[in-house]
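Each in structure tokens, the structures are laid out below.
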Structure P
Amino acid sequence: MKLSQIGELSLLEQIRRRFTKHSPDIVVGIGDDSAVLKPTHENLLVTTDMMVEGIHFNPAFITPYQLGFKLVSVNVSDIYAMGGKPRFLLLNISVNKNREKEIIDRFFEGIHRAMRLYNVSLVGGDLSASKKGMSLSATLIGYAKKHIRRSGAKIGDRIYVTGFLGDSACGLEVLKKIKRPIPFKNIRAKNKEMRIMSGDSVLYTIRSKLSKWGLSWDDVEILLKRHLTPEARCPERFLQQATSMIDISDGLLIDLSRLCDESKVGAKI
């Protein structure tokens with residue numbers, strides 16, 4: 001079924017039923033002219049990010065589920081980089097009316113999975129038709145007792161990163177070789193981990209290609225997950241010592257240079 005057969009109002013109602021969450025800090029959620037939120041005594045953090053088809057993502061390399069998960073994660077990472085906790089999400093979606101409804105359903109499954117992971121509530125947004133392609137925008141609101149800026153670094157500070165550098169870029173290179181999306185299956189056992197679906201002819205073909213390139217499937221699986229469904233890392237245990245922080249989704253060199261520019265210092269790696 002195509003989106004044109006459902007209609008915007010019907011789709012909005014489905015979203016409202018799926019994502020309405022009763023919480024004491026949400027006075028009015030999805031369905032009115034604006035959301036009404038109860039402020040806390042902490043600093044308010046607001047960030048936004050866009051993902052445009054053909055610019056930021058290629059449907060040939062990513063599934064709608066992964067796209068939804070990633071859209072939330074990249075915004076959560078910005079809140080974490082300010083020393084905060086994410087709380088409220090707004091989504092703006094522009095999509096061609098001839099797209100299959102199943103694509104949007106899978107997209108919202110990814111959104112929902114990420115929201116549960118980060119304990120975030122959807123409180124509003126907007127839907128629009130597009131002539132071609134898909135454009136996505138997410139705005140995330142969070143709170144911080146003490147926000148940490150890029151401009152706080154001092155001479156003598158050490159530089160730390162959370163996680164391994166380059167994994168996402170390597171995952172993208174593997175996808176370019178495979179030349180097709182890799183679906184994930186959420187097994188949600190005790191570890192709440194997502195695994196790549198197995199036991200089908202597609203996976204067998206992919207494994208055969210990887211062996212020719214001298215790549216281990218277990219290693220490649222990690223790289224693909226880091227690119228397709230990245231999980232933002234909360235630096236909570238470092239917040240007391242951190243003088244400055246930055247999200248490094250654009251790469252260590254570019255983002256460290258930005259931090260140094262804001263802090264008026266240099267860096268040795």
Structure Q
Amino acid sequence: MQPEQDERVITPTPTTADVRAFWERNPVAAAAIASPPGSREFFEAFDRLRLAVEPAWVQEEKRVLDVGCGNGYVLSRCARHGARTFGIDLTQAAVELSRKRFALAGLKGDFVQADAERLPFRDDMFERVVSVGVLHHIPSIELAIAEIHRVLTPGGSFALMLYHRNSLHYRLLYPLYGVLHPQFRGHRPPDVARRIDGADNPIGRAFSRRQVRHLLKAFGRVELRVRSLPIRPLLRVPGGVPLLDLFSRWLGWFLYARAVK
């Protein structure tokens with residue numbers, strides 16, 4: 001008799017090429033904005049979306065590298081405050097959008113298509129590195145962080161944002177999505193976290209505070225904070241501060257880290 005064939009489906013591990021192909025087709029937030037990508041109206045709409053969920057990013061006058069520059073949102077704010085800005089992104093679409101944003105705003109910046117796991121810069125080149133909502137989408141976050149540590153000057157700082165595993169999203173909403181939401185029904189929270197940026201998004205991970213501290217163990221000092229809750233608060237405390245903001249430091253979906261080399 002022929003041995004029974006193993007009918008288990010083995011899902012291949014996503015590659016950098018898979019990640020690049022997805023984000024080339026799906027520039028960040030482009031599907032949520034009616035205006036054509038690269039137009040002034042597109043950037044204005046994108047900025048409103050970002051400012052609704054997190055404070056504006058500002059860097060002092062330093063050499064700043066953004067790993068995963070998207071459409072240049074973070075770096076444009078750095079450039080307006082006098083920083084010398086450099087951006088890399090895995091996709092050519094993002095590089096072109098960043099250049100268009102800077103051209104429309106009359107800002108100067110250098111942008112290049114490159115892999116976060118192999119940064120095309122010399123050692124000790126940047127006083128600041130930022131990476132916002134990017135490294136949870138790549139095959140090896142460990143390699144990327146090692147590269148970021150390499151290109152930072154001694155005493156330089158790294159600002160990072162990742163999805164937060166111990167958040168209201170991951171612990172409460174995503175299990176409910178797996179039962180009730182037609183788009184995510186039948187999927188467990190790790191897969192919902194991946195699919196939240198698109199059903200065919202190859203990689204999308206969430207991290208705990210402990211995991212982030214471990215990832216940043218090569219740095220001398222690490223500070224963590226959590227922000228961004230999933231719904232706009234309806235109740236307010238005296239002074240006009242949204243009540244849910246009081247809980248965002250524990251249950252928010254965005255986990256921020258600041259690490260010093």
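Quick notes on this structure:
- Which entry (P, Q) yields the derived value 20.6 for mean count of other Cβ atoms within 10 Å over residues 92-99: Q
- Read-out helix-only ellipticity at 222 nm (-39500 (n - 2.57) for each DSSP H run of 4 or more, over all residues; to 500), computed value -9500, structure in P, Q: Q
- Of structures P, Q, the largest value of relative contact order in percent (Cα under 8 Å, 6 or more apart) belongs to P.
- Which of P, Q yields 71, 55, 43 [Cα extents along the principal axes in Å, calculated]: Q
Bear in mind these aren't lab numbers, they're just calculated from the coordinates by the rules spelled out. Here the structure is a predicted model, which means the values were calculated and not measured. Cβ atoms are built from the backbone, for glycine too; each structure is taken alone.
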